[in-house]
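Q: Listed after this line are the structures, all set down as structure tokens.
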Structure 1
Amino acid sequence: MITNKYINNGICSFTEWDPLEEVLLGDPLGAMKPGDMSVFDAVIPPVYADVLEGIFPNGTTEYPQELIDKARLEVKELRKILEGEGVKVNVAEPIDFSQSLKTPNWEVPHQFCSSNPRDSLLIIGDLIIEAPMADRSRYFETFAYRNALKDFSKRGAKWISAPKPILSDETFTSNLERDPIDGHPTKWLINEEEILFDAADFMKFGKDILVSKSHVTNAAGIEWVKSIIEPQFTVHVIETKNPYAMHLDDTIMPLDQGRLIYSPDYLDPAALPDIFKSWEIIEAPSVVISEKNRLGKLSGWLNINMLSLDNKRILVETNQTHTINFLKKLGMQPILCDFENYFPFVGSFHCASLDIRRVGDLRNCF
């Protein structure tokens, strides 16, 4: 049973917009190109192969140190902003991602990084779930957050892990064929052989949770989460239009209780459950591609990958002028922070953070 009430100094997160008191940030130190590229190959359109080549030229496997240093400076600035707004900040303790991984079923020459705690850890109320990720390179990624997790457990969090997947070759679609017209795969990368999900495919709306199947989240994973949190919560599965789908937080983002923005490329609003009929559903402004953005158009809709401090204050990337002006017109208070050097580590503010404590009890948000 998940605790229904907000407890001061405890672990509690029921929505994406209640007042934020504590957060966990990622750290791209020691980041490597994934040792197994199966997931990257499924979620990155082939037309952007040159982008990866620009980051990892001539077969290199380490992220450029210059890029890591710039991204870490942005995390430092983000931490300064958060602490200035009264938010307690925990930071990942990176492990040695250059080490190989080996199980009885597979081996990878190196790992990935700990830039995005939102991907591997799902917090609902005072429950922390370690996700069974489909990317072999991320098999032990949560070790970077182990000391923080121990502290959260001592403070009352219920800390569990989904069944550890085997990730044998049989788990994956060996030849990911796509429709020649719309690019949609005939199958997702992962099948239903195992319980698999990334935590970032789930989004919290009080007693209701939204989730989307993707190349890293299957129906078995969704059903397992439902078995853990129902009947306290209702899980709604929504369908994405994105043939390269990985996570939900570049597709939709609630701004407060009653307003949600969405990417028109990735979501048909009609796919939202009927409970959203009372909400204002707004098409997100387009992303701004600046000269500093190493991903270019591959950054997709990372402009809506924002972090709310409450129902007014929200962290936005400095160069995303369309989004900044859009939010101001809605009466919100954008807080600007440079973060484009972080984009190549596969995320922006929402991905790079994990809500540990938000003020607000469990409730119906519709």
Structure 2
Amino acid sequence: MNSAKNAPNPAKLTPNMGLKHRNTFGLDAVAELAYEITSAEQLPDLLKGLADQNQAWRPLGGGSNVILPNQLPGATLLINIPGQEIAQSDEQNTWVSVGAGVNWHEFVAWTLEQNLPGLENLALIPGTVGAAPIQNIGAYGVEIGQYIDHIEAFDAVSHDFVTLSQAACQFAYRDSYFKRHPKRYIVTKVVFKIPKPWKPRLQYADLANQFNDPDQPPSAKDIFTAVCQIRSQKLPDPKVIGNAGSFFQNPIVSNEQYETLFKQFPRLVSYPDAPGMRKLAAGWLIDQCGFKGQRMGSVGVYEKQALVLVNHGGANSEDILNLAKIIQEKVQKNFQVQLDIEPNIF
């Protein structure tokens, strides 16, 4: 645990800031008080002042995994802390220290430029480095929590800076201690531990089909490029049509429930999970219910990937959540499976 150093310039305050540019759904949310956080040392005085005034607050990274209401009362902390560097290295591992405001995809690309393979399966996931551990982002058989050594954060309860080990973060599928305690920690820095022995991870069909020659294994950069191409084909660009990527988590069911479903639906898409458990493809379940490409007013289901809800323009959080509820109810009725929403609802 470290004490805060002398505070630098205070965080820049912008009252009544529109956040349409700060959330990938493109929702017209307005932050009553928006503070730009460019240094961890700005947090102690700011949080103390907000506590003294009994002001509500919440951190916001790139806004790629959130559903924002029309009005955000109190303080919204825009986490823009920069910086990335190789902190240390030995024969087995390299440790990389990254500011919470760094763009995630740009960081993954940087690791490959530094000849540090391992994160390539997580290419093109939108958002910031600081927000990524909260959701324990994952794709194509890799989760970020596998590569985190520790996280530095400001603890709003003890009002001090703390360091949390990988174990303390309690990473699980699209989950972490941070997600379960959203008002406690503000992530300021993530330190990654990247092993030097590297093997391509191609267990997901999209990648396995692309690299099916055992005599020519792909490089990490090959996988990075392939993941970018696959994601671009499947997922809409938020700059073109508002979305938060995968809207529902892939549900995890027991092998017994999976077997029952498989007898009814032989084309059911699934993947092995923990012993005795199976992960179902939420997009397949939604597609089978006939939602792919459907539109309900200003919101809809993406025509190429049923797992993605989109804002066709002018939608608000209520519109999105109403459509999500309709989808959840239909999937529950047809498959007896509960779909959980992946983005954080502010």
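Just so you know, all these numbers are worked out from the coordinates, no wet-lab data involved. All figures in this text were calculated on a predicted structure; none of them were measured in a lab. Cβ atoms are built from the backbone, for glycine too; each structure is taken alone.
Q: Identify which of structures 1, 2 gives the largest calculated value of distance in nm of label points 7 Å out along Cα→Cβ at positions 54 and 190. Intermediate values should be presented prior to the final figure.
A: Working: 1: 3.0; 2: 3.7.
Going through 1, 2 one by one, distance in nm of label points 7 Å out along Cα→Cβ at positions 54 and 190 is largest in 2.
Q: One of 1, 2 was used to compute FRET efficiency 1/(1 + (r/R0)^6) of positions 70 and 254 (r between Cβ atoms, R0 = 25 Å, to 0.05), and the answer was 0.05. Which one was it? All intermediate terms of the calculation are to be shown ahead of the outcome.
A: Details: 1: 0.25; 2: 0.05.
Structure 2 accounts for this read-out.
Q: A value of 16 was computed for relative contact order in percent (Cα under 8 Å, 6 or more apart); which of 1, 2 is the source structure? Display every interim value, and only then the final one.
A: Values: 1: 24; 2: 16.
The correct label is 2.
Q: By the measure percent of Cα pairs over 27 Å apart, tell me the structure among 1, 2 with the highest figure.
A: Working: 1: 43; 2: 49.
With respect to percent of Cα pairs over 27 Å apart, the highest-scoring structure among 1, 2 is 2.
Q: Can you spot which of 1, 2 the value 5.0 was calculated from, given it is distance in nm of label points 7 Å out along Cα→Cβ at positions 174 and 206? Could the numbers behind the result be given before it?
A: Details: 1: 5.0; 2: 1.5.
Structure of origin is 1.
Q: Hey, helix-only ellipticity at 222 nm (-39500 (n - 2.57) for each DSSP H run of 4 or more, over all residues; to 500) derived from one of 1, 2 reads -5000; which structure? Display every interim value, and only then the final one.
A: Details: 1: -5000; 2: -7000.
Comparing all candidates, it corresponds to 1.
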